[in-house]
1. Any idea which of 1, 2 comes out highest on distance in nm of label points 7 Å out along Cα→Cβ at positions 70 and 102?
2. Suppose FRET efficiency 1/(1 + (r/R0)^6) of positions 158 and 214 (r between Cβ atoms, R0 = 35 Å, to 0.05) works out to 1.00; of 1, 2, which structure was it derived from?
3. With relative contact order in percent (Cα under 8 Å, 6 or more apart) as the yardstick, tell me which of 1, 2 scores highest.
4. Of structures 1, 2, which gives 1.00 when FRET efficiency 1/(1 + (r/R0)^6) of positions 110 and 230 (r between Cβ atoms, R0 = 41 Å, to 0.05) is computed from the coordinates?
5. Ranked on distance in nm of label points 7 Å out along Cα→Cβ at positions 46 and 190, which label among 1, 2 comes first with the largest value?
6. If P(r) over Cα pairs in 10 Å bins from 0, in percent computes to 7, 30, 38, 20, 4, 1, 0, which of 1, 2 did it come from?
7. To test your reading of the models, identify which of 1, 2 gives -17000 for helix-only ellipticity at 222 nm (-39500 (n - 2.57) for each DSSP H run of 4 or more, over all residues; to 500) when calculated.
8. Assign the value 2.0, calculated as distance in nm of label points 7 Å out along Cα→Cβ at positions 54 and 150, to the correct structure from 1, 2.
Structure 1
Amino acid sequence: MSEEKKKKRGKLIVVEGPDGVGKSTQVEKIMEYLANKPALTLPSVIYKTHEPGSILHPINDILRSLLFKESFSKSLHPDISGLLFFMDHLQHTFSVEELLQKGWWVVSDRWCYSQYAYNEIRPAVSHIATKLYRELEVSTPAKPDLVLCLNTEPEVLRVRLDKRELKREKDVSQKQKAWDENPDFLQKIVDTYNIMFHEYEYSGENWAYLVDPGNKTPDKIFEDLIQPPLLKLMEETSKQ
C-alpha cells in the first residue's frame, strides 16, 4: 500500500450510563465482537480504555487515586474536584486522539458525559469545570463516532450495586454513602442521562439510547441493544 493510502482514521466508541448499568461488561463484549469482524476491514488494533484513570498516561492514574481517596477528595472545593476530573478527561482526549490518528479503534468506558450527568446532581456544581468540558467538546478532534448510552430503572441499579458491594467487585463505598444520604440519587441520574440523550440526539450526534429492562442477560443486552448500532457503524466504515 502506497504512503498516500495511509490508514483510515480510527473510530471512537463510548459506552455511557449510570453506575450498575453494565457498561464494563458491554465494553468487553464490544471488544470481542470487533476482534472477530475482520471482514469489515477493521484495524488490527482495537484499544479499550476508561475514565477516570485511563492507563494511557501516568497522570490519569495519579488523578484517579487522588479523586477516589476520601480523606483527600472530601476536603476539596467542588471547583477543584471538578477541575481534577477535567484534567483527567483532557489528557485522555490527547491520548485517544493519538490512537485514532494511527487508525486504531478505541472503546471507552465513559467519556465527558458522565461528568455532565453526575455534576448535575451533586450538592455543589462545578460550573467552571462544566464550562471547560463544553469548550473542549467543540475544540477537540477526539469526538465519539458512536455513543452507546445504557440506562435502566433505579431499582435495577440498586440491586446490582448492592450485589457488587457484597462481592467487593468494585470499590463503591464513597458512592454508597452518597446513595444512602440521597435516596433519590439513582432516580436523578437515570433521568439526567435520559435528558442528555435527547439533547445530543436533537443536535445530530450519533447517540443510541439503550434501555435495559432489567431481566436480560448480558449476552441478550449485547445482541438486542448494543449490536445493531455497532454493526451499522462498522458497515458505514467499510464503505468509506
Structure 2
Amino acid sequence: MRKSKVAECYYLNNAKIASHNSIYIFIIEIFSSGFAAAAYFEQQPLPPGKKAYVIGHQGLCDELSLLGISFIGGPSDDDKKPEFSKGKSMEHDPDVGAVVVGFDANINYYKIQYAQLCLSENKDCRFIATNMDSVMHLTPDQEWSGAGTMVGAIKGCTGLEPVLVGKPSPLLVDYIAGKHGLDRARMCMVGDRLDTDIVFGQSNGLQTVLTLSGVTSEETLLSDANKTIPQYYVHSIKDFFPHIE
C-alpha cells in the first residue's frame, strides 16, 4: 500500500478474513447502486398506487423487490420493439411515478421511448439514476460503456437531470452509517474511480484508497492535471490480503 497524502488505513468495507485463503462477506454487507435506488424509495416513497419503470438488469429489480417497491420493465422488456406505423401510438402505464435507470447491456429503443413517455406525460414522475459511470471494466481487455450511457439517453430525450442515488451522492453512506451506527472516521472507501469513488469518500468524511486495477492508471493519478488525491493507492485490492492467492 502506497501512501499518497495522510495516515495509515487498512479498512476494506465489511470484508472479514476468515483464513489464509478465504474471505467471507455476508450478503447483508453488500450495498450496490441498485440498493441505493431502493433505499431512496424507502426514504422518499412513491405515492400510493404508483410504481417504478426500470431500465436495468435483474439485480436492480431484486433490490427494489426486497423493499417491496412495485415496478415494471427491467429484463422483461429486453426483446420488445415499438411498432412504427401510421395511426399507432405507444401505450405506457400512467401509474409509473418514477423511472429508474441503471446499467443495462440490453437497452433498446422501446425502453428509451417508454421512459420518455413516462417522464414527459406522467405528472410528477421522477427520474432516478443509480450511477453515472461513463465507462466500466466488463472485461480486463478494454473499457466498456457504463450506466452513464443509459442515463444519458434518457437525459437526451427528456431534457431532464436525474436524481443521482449512487456514488458520489451521500445517500448511500448516510443510509449505511445511520442504519448500522457506523463511525465515518472508521470507514474507508476503496475504489478504482477518482471522479466517483474517491470523491464519494472525500465528500462524505471517509478515508480513501484508490485501486489501480480498474479505470484509473498510476500515470493519471500522479499527473499534475489530477486534483483528486486519495489518502492511499494500491495496485490491486489483493494488496490488502497478501496471504490470499
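1. Working: 1: 3.9; 2: 2.1.
If we compare distance in nm of label points 7 Å out along Cα→Cβ at positions 70 and 102 over 1, 2, the biggest value is for 1.
2. Numbers: 1: 1.00; 2: 0.70.
Source structure: 1.
3. On the way: 1: 29; 2: 21.
Structure 1 comes out on top.
4. Values: 1: 1.00; 2: 0.50.
The structure behind it is 1.
5. Numbers: 1: 3.1; 2: 3.6.
Max of distance in nm of label points 7 Å out along Cα→Cβ at positions 46 and 190: 2.
6. Label of the source structure: 1.
7. Values: 1: -17000; 2: -7500.
Going through each structure in turn, the value belongs to 1.
8. Details: 1: 2.0; 2: 1.0.
Here the read-out was taken from 1.
Each reported figure results from applying straightforward, stated rules to the coordinates on display, with no laboratory input. What you see is a predicted model, and the numbers here were worked out from it, not measured in a lab. Cβ atoms are built from the backbone, for glycine too; each structure is taken alone.
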